[in-house]
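Take a look at the structures listed below.
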Structure I
Amino acid sequence: MPTFGIVVGGGPAPGINGVISAATIAARRSGARVVGCIQGFEWLMQGDIEHVIDLDENSVNRIHELGGSILKTSRANPTKDPANLDRVVDSLARLGVDHLISIGGDDTCFSARAVADAAGDQLKVAHVPKTIDNDLPLPPGVPTFGFESARATAGGVLCTLLEDARTSGRWFIVTMMGRNAGHLALGAAHSAGATLAVVAEEYGGRKIRLEELSRRIEGTILRSTAEGRPHGVIVLAEGLGESIDENDLAEVPDLPRDEHGHLRLAEFPLGRLVRARVQAALEEHQIKATIVCKDVGYECRCVAPCAYDQEYTRELGAGAVSTLLGGIGHVMITRQSGRIITIPFDELIDPKTGKTAVRMLDTETEAYATALRLQTRLNPVDLANEQLQASLTKASALELDALKMRFA
């Protein structure tokens, strides 16, 4: 009897249970046994095979409607220690698992690949790409599951904040979750009609100073105020924290890192650091503004999946089972144009880092250009507009020449 193991790694994302449910149903109906591993690789790394549950149709019935993960999740990384990797392979063998479905983001994908390589012919592995960050190397236009549900939730939060800003006459600086890429930040901001969204990708991979980022926000607040809208919501992609110049990072000593060596950006006070600089700049303009900082991300990870992600994850889960039973392993499962398409693990690796490639936001697309065009930004060319010049100098205590130099 074939035995499927299912592991979930990384942060939660809407739709995890949909993959678990569909994979379990498809495998059981094919005559296979299904074992769910609690908390990803964590217990398997310790050689513990007690923290597992046998899954059948009754145990997964209707769970595709639920957020979270019935198998929980963890960021345990078996690749850091060869002994841990060996224990994972041995634990799976003792459980009788010969087909493994991993559900997770880039780090979990990398771990799944390492397990597959270590196990050799005794184990076939299929990875199902999950992340609200939408940053796995899928083809353009193909989202990771969970992204659309998270974007809808984040967009709803921004819409509410925009109304609060208009009603109370204040500004919000929202730091939006997204470890590397700005997909969620820009996607939610664009759909909600946020005043400004800043992502790391617009700086082309270079390091930036907090002063430069603050100046962008200052210009937006000045222009919006000059145009009669002294309120709004500004969205900053969390991944900007990775782009901040090391000299500015010195202001935040002892930044913690996760099991995979990444900065814990959720603990980096990006919004507060920027707000202090923006408020000081606004005093020079003699503009009084209340600025509130808010982090958005955890609110999106365990919401119930939208209809799109419910359907999407059921297809991915069933597709993973049919792929493995068909003798194909060491692949990532994708859905493209209504078909399940596999991508070999070797094609997912970034040769520069040796790890799973990250799909950054494409700033060359028309969609990106449209998003920027609909935001409120103050660019150097705008200061040549006579009508805007008059509005800006009326809103600011600074002279036009000072404004031109400031925003050049």
Structure II
Amino acid sequence: MSLARFSYSCLLYGLLPFTFIKLWWRGRLNPDYRQAWGERLGYVKAVQSPQPCICLHAVSVGETMAARPLIEQLLIRYPEYKLWITSTTPTGAATVERLLGTRVERSYLPYDTPAAVQRFLRKVQPQLLLIMETELWPNLYAACAEAKIPLVVVNARLSERSARGYARIQGLTRETLANISLLAAREQQDAERFLALGAVPKQLKVLGNIKFDAPIATELRAKAIELRGAWGERLVWVAASTHRGEDELILQAHQELLRQFPHLLLILVPRHPERFVEVAVLCEQAQLKYQRRSSAQALVNTSSVLLGDSMGELLIWYACADVAFVGGSLVDVGGHNPLEALAFGVPVISGHCIHNFQDIYPNLVERGAVVLVDSPALLAHHLAAWLAKPAARHQAGQVGQRFLEQQRGVVTRLLPDLDKLLNAEN
């Protein structure tokens, strides 16, 4: 073990007690944070099976949804393998269970201490490990290299901010990157940043963004049509994946819009379940009549806000909307995926804090499918413009939908490389 990785490991071991204290604290609002702590240390209950295993790690909900087309293809293409999906967050784990049920095995990915990752790999024994997005874990990657387990980073992205952070620990970053079999980068710019940090050209392929491959189930459209029918002729906008400090701005914009569109409905969907109660209080403070989706009651005409405090329904809300705001962008979070709304032909408004999706937004803004704003006043202004002009918003949504269709095919381009790695193992 290098001195850099030894120092990193000592730091992790020192932080472990505080990490579990944080989990316990977050469990006050979401009890799932207090579950399965053993898995976070590598104590997983591996299913006894003669089948070899492919393991895929998706941190949370967004990564799991993005990985779904790849997961479905893995299940079809490699029926002789069992598929093991790991998560980091309880919402990610719940999404795996909801979408895939018993078709896959699942657990949390252990924290990146040498003992935990080795314990996990001994139990699961993957023949191939796939990591969604950019999760560079020095001990996990080193353990895979020592065990000769091919490791692929899928949809590899590296923002300028993250690249600067990794550059501060250049030695450890270079060592970690050397253990990767394939970096399947989203864009050439991502690939260049990885090269600057120490990756070598033979490791890299620019395959595109897997989020363009996400399928839209036809039953979602049918459900959306049913809901909109029950709501009458009301215009609807959705504010999705919102974060603390953002909901107040959205409610302020909604209050402004209600002056022009008295029957307008806002579907407000906080990113994290532990904030549902907090956002309900904000609706009360704004003196807006609201209903919680979890109440399972029919929406009444006098409610101007539907609080989406349920799991797994975001795509339905996009399908119901006339216009969508994608959160994490009016506060410095980095934005969230606009493609899920555009897949339904719904135009998107976002804040300017979008560094996590810098490869997607500029093209969409240039084409007119997305508008960027930096204040509640501008948010209300652009919402009003699209809400008042059905033809304009329809055209913008169609432009975004066509762009999405043109970018599909990442999974198809990736599978031959996975074939080579698995065949090399066998």
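Only the coordinates and a few stated rules stand behind these numbers; no lab work does. Just so we're clear, the structure is a prediction, and the values are computed from it rather than from any experiment. Cβ atoms are built from the backbone, for glycine too; each structure is taken alone.
Here are a few things to note about the model shown:
- helix-only ellipticity at 222 nm (-39500 (n - 2.57) for each DSSP H run of 4 or more, over all residues; to 500) derived as -14500 - corresponding label from I, II: II
- Origin of the value 191, where volume of the Cα convex hull per residue in Å³, for residues 188-283 alone was derived from one of I, II: II
- Among I, II, structure where relative contact order in percent (Cα under 8 Å, 6 or more apart) as derived comes to 12: II
- Given 0.20 for FRET efficiency 1/(1 + (r/R0)^6) of positions 28 and 324 (r between Cβ atoms, R0 = 25 Å, to 0.05), calculated: source structure among I, II: II
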